[in-house]
Structure 1
Amino acid sequence: MRKVSFPRMGESYRTFKMLLNDLGNEVVLPPRPSRRTLNLGVQYSPEFACFPLKIVMGNYLEVVEQGANVLVTSGGVGPCRAGLYAELHRKTLHRMGYPVDIIVFEPPRLHPFNFIRNVHRLNPGRLSIKAVIACIKRAWRKLQALDNLEKLTHIIRPEERERGATTKVYKKVLEWVDGAYAMDEIIEAETAAVEEMNKIPRDTERLVLDVGIVGEIYVLLEPASNLEIEEALGNLGVRVERSMFLTGWTRDNTWKETTEGMTVKDAARHYLPELIGGHGRDSIGHTILYAKRGFDGVIQLAPFTCIPEIVARTILNKVSADHNIPVLTFFLDEQTGKAGMITRLEAFVDLMRRKKLQSAGLKPA
């Protein structure tokens, strides 16, 4: 029997589950990456492979144990190893005795026929083109709702009066959106969720810092890979703005590049005019834009051995000096510990808070 799964990346799995079910597939949900996931991935991946490859490898092994035999993933553009992940995963799984089929979606804007062929392969119910488009539109609207709610947590959490209130309510309202199916139900669930989150008691007089987060897409979007850094920053009184959400990435790679994407490239051009693969140029461009908007700092999240982010990191030293904005980089792998990360975050937040107070002519508490 055909069973389909995919890598877990944040809350987007709720959208993919609905879409694949609508097309007539039996879906095996990928579990949230855990220590077991990582151990499996590390065991069966090359030692110096980057962190996302290992986590996804572990995720695949967990779902094939549950009977998944078709895996859906994305490809890549430019000189980045991410474009080779699927082939390496396929060969590894076949060598281990799992004859899975991996369907790779390349960016539709550059490879439209690949997109059409893959949708056809994932449409065993043989829905009409009109029905498939309706399914995609409904899934897109749910993905927008999920991203909007996550952005709202970044605004509310640093001002919450009771520690953990935002996370608790967020988990509850996610289930409302997850349970919504029709377009009007999704819109209604999102509206109710926003209202519920806005009821969280907040201290609007609190000094809140603004920090941008840049880096590689997987470690940005999957909290288990970055040790829930956004929640940790919120608890430290930091309002986070993440440079990338799945809706924005999808827009830039499906229809046409948005003005937002072009603005980021323009910002980075003086420091890095060429595409180096991955999201290295984006990390530089977004950091410059955050500095121009008066942000207090930037945090770069990068998988260990990720060449595009390593290149970006060397350039960010000059960007930081030129634009007077502190930048903190975390290179993430299976050895990264949460306690050490929190210690570095606390020191970074203290530095930014002192700088903010001094610029306002106030003495640090």
Structure 2
Amino acid sequence: MTDEKIIHMDMGASGTAARGTVCLGVESSCDETSAAIVDSNKNILAHIIYSQIPEHQKYGGVVPELAARAHILAIDTVIHETLNRANMTIDDIDVIAATAGPGLIGGVLVGWMAATGIAQSTGKPLVAVNHLEGHALVPRLAAATADNSAAPVTVEFPYLLMLASGGHCQILLVRGVGKYDLIGQTLDDSAGEAFDKVSKMLGLGYPGGPIVDRRAALGNPCAFDFPRPLCDKPGCDFSFSGIKTAARTFLSRTPAPWSDEFINDFCASFQAAVVDCIINRLGHAMKSDVVLNAKPKTLVVAGGVAKNSAIRNAMERLAHEHNMIFAAPPMSLCTDNGAMIAWAGLENYKIGNVVREPIAPRPRWPLTEL
């Protein structure tokens, strides 16, 4: 592990700030090894992410076996460095939290066993965090508007959540910790997967989402006509495989090399189709009985795809049209990170959700099973 792959993400108060309950959170569900120390007063005291992207870029995606090995090599250093950055020892920590699923099980096991070992050797309470709940709750730790220009947003229960990442795409009503109503979900590919696949088709590299977003900003979103699956249907479910297939079919009929103008226009048109699908399904969700009865005041986007500028801006406009507040985590808390696990650990610890007997990490763990 080299220093340039470690990203220091200190975002909160210094070590002298007033603290509440202090949690060490560990995340290792995919291709980032991360640890953070967060307190119940919403101070991020230290936060480190070790990114594996360089190891996986040449394969165009995450290789599970390589990811697990990289987590093994990085986990001890990341945890020790996080404690050092906070000027703390393990004695200063009140509770340990770690991702116990869903995710690539080899990586999940590495972080979970490290956290379990610390908890057992110190006698400190341990929280098994659902990775998706980490994304779902992190806007309560830190959230802002689409362009971060306004004052920080306070997110209170209940809220309507668009959870979008490389592996998941769901609309959820978040009633409280562990209380989720699934309103809509993808029937095939996730939005993040579609972005990654199109980037790969165009030879733009991995991870594809940020690259497509940057190129789309330079292109014409009306240059190509992509389908909008299910947008003429009732309900709140998504389908992105048709958009991805349309992209592949079109590119097969337009041999490379492609000009920069063509790539920019292609990315912009593809992204516009994805955004339209998301806004259409969210619009249906806002009119559903479960949402109308709950009366959420905030529309939230979270997960890696929440970094997409077009999606953030479109969702902010939709929120304003429905007299709702729009909120999104800071860019640094959208992708997988230890701070969201530490915060979810604190939220669960507060209501007594701690590990009382051995548990088995899970590669699949729907939020509705919490």
Structure 3
Amino acid sequence: MPPGTVAAPGRTLRRMDAAEILARRLTRQRLAGEPFAAPEEAVRFLVAVQSQDHPGARWSLGQRVAGATDAAVAAACDAGSILRTHVLRPTWHFVDPDDIRWLLALTAPRVRALNAGMERKLEIDDDLAARSQALFAAALRDGAFRTRTELATILAEGGIAAAGQRLAYVVMRAELDGLICSGPARGKSQTYALLEERAPRARVLPREEALAELARRFFDGHGPVTIRDFATWSGLTVADAERGLAMAGDGIERAVVDRQTYRFAAGMAPPAATVGAAYLIPEYDEVLLTYKSLTFPDLPWTRDAATWPDTYYRPVVIDGHRAGTWRRTVGKERVTMEAALFATLDPGQMRALDAAVERYGAFMEKPVDVVLV
């Protein structure tokens, strides 16, 4: 059998190389090709979108949604059609209100196990968590949204000292236990709300059904991917990841590239063209952090080193290759964008980068001044 081809009973033979896998990921995640119609649709399709960097996470959604603006994504979060909570791994994610309960039930036990050592260090036990959550429940009832600072005051009035990391872990425990989630922003501060009030109709699934659903939707929305990618992204054990794949049914196909097996949804459309396209990928974007075994190759380096060392966290991707990195400073009237390119771009690639910058300006609804450093 030729390299890059895999035979499996009842499945079509697939031949892929690394470039096609990368192009398929860009297409499946809707950075290339047909965009989503709304931010909520993007979150629902991707299941969970890492969001500890809130501005960057809004741009992650914005790049995938036709005509999206930062204000529109923020409004969806404020309205509760997108929720933000700790789930999958010990960090924030955007999730759909319909999915939040079964995702927490499936993945929160693993996150709590990872947090256990820090909770012991911070003297957070089950009794303190229960007392804290009783105070939160009373304070947040009937849509009384509170900031984290206000929650700290409520805890202090209840005889619980919590600041810094201790406060963060007490609040995270309440999220993982399914009591609270994000409320609307108040200025630059996120508020918290009762989960039962923000997602009163959230689905609850038996664990096996939840595991199968997560596997199906992950391989559909992020493929082609490996089992290791699934385990890392979901926070599940490799054994659970393999069980989820086994339960996902015949809708998952395979390809082997360089002796690595990749899974993806059957019937996946061919990848969209990525030549002549540029993307300003934010830190923690799903198209970066999801994949451990294969990442974007570099354009030929024409500089000895990048201007700053985080080349792989906010990459400029052009023609399916990394060309450098970028960062922005948002002012009241304008955005200043610095681009540190380690590659020399030809005229077509420069036009692609200009188009990506223009799209970011449309998303921010502000002019963007670009500084090449």
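Starting from the value 1.5: which structure in 1, 2, 3 was distance in nm of label points 7 Å out along Cα→Cβ at positions 138 and 346 calculated from?
Value 1.5 for distance in nm of label points 7 Å out along Cα→Cβ at positions 138 and 346 corresponds to 2 out of 1, 2, 3.
Determine which structure produced the value -0.44, -0.56, -0.83, -1.35 for log10 I(q)/I(0) by the Debye sum over Cα atoms at q = 0.08, 0.09, 0.11, 0.15 Å⁻¹, calculated from the coordinates; the candidates are 1, 2, 3.
Matching structure: 3.
Taken together, the values in this text are just the output of simple stated rules run on the coordinates, not laboratory data. Predicted, not measured: the structure shown is a model, and the values here were computed from it. Cβ atoms are built from the backbone, for glycine too; each structure is taken alone.
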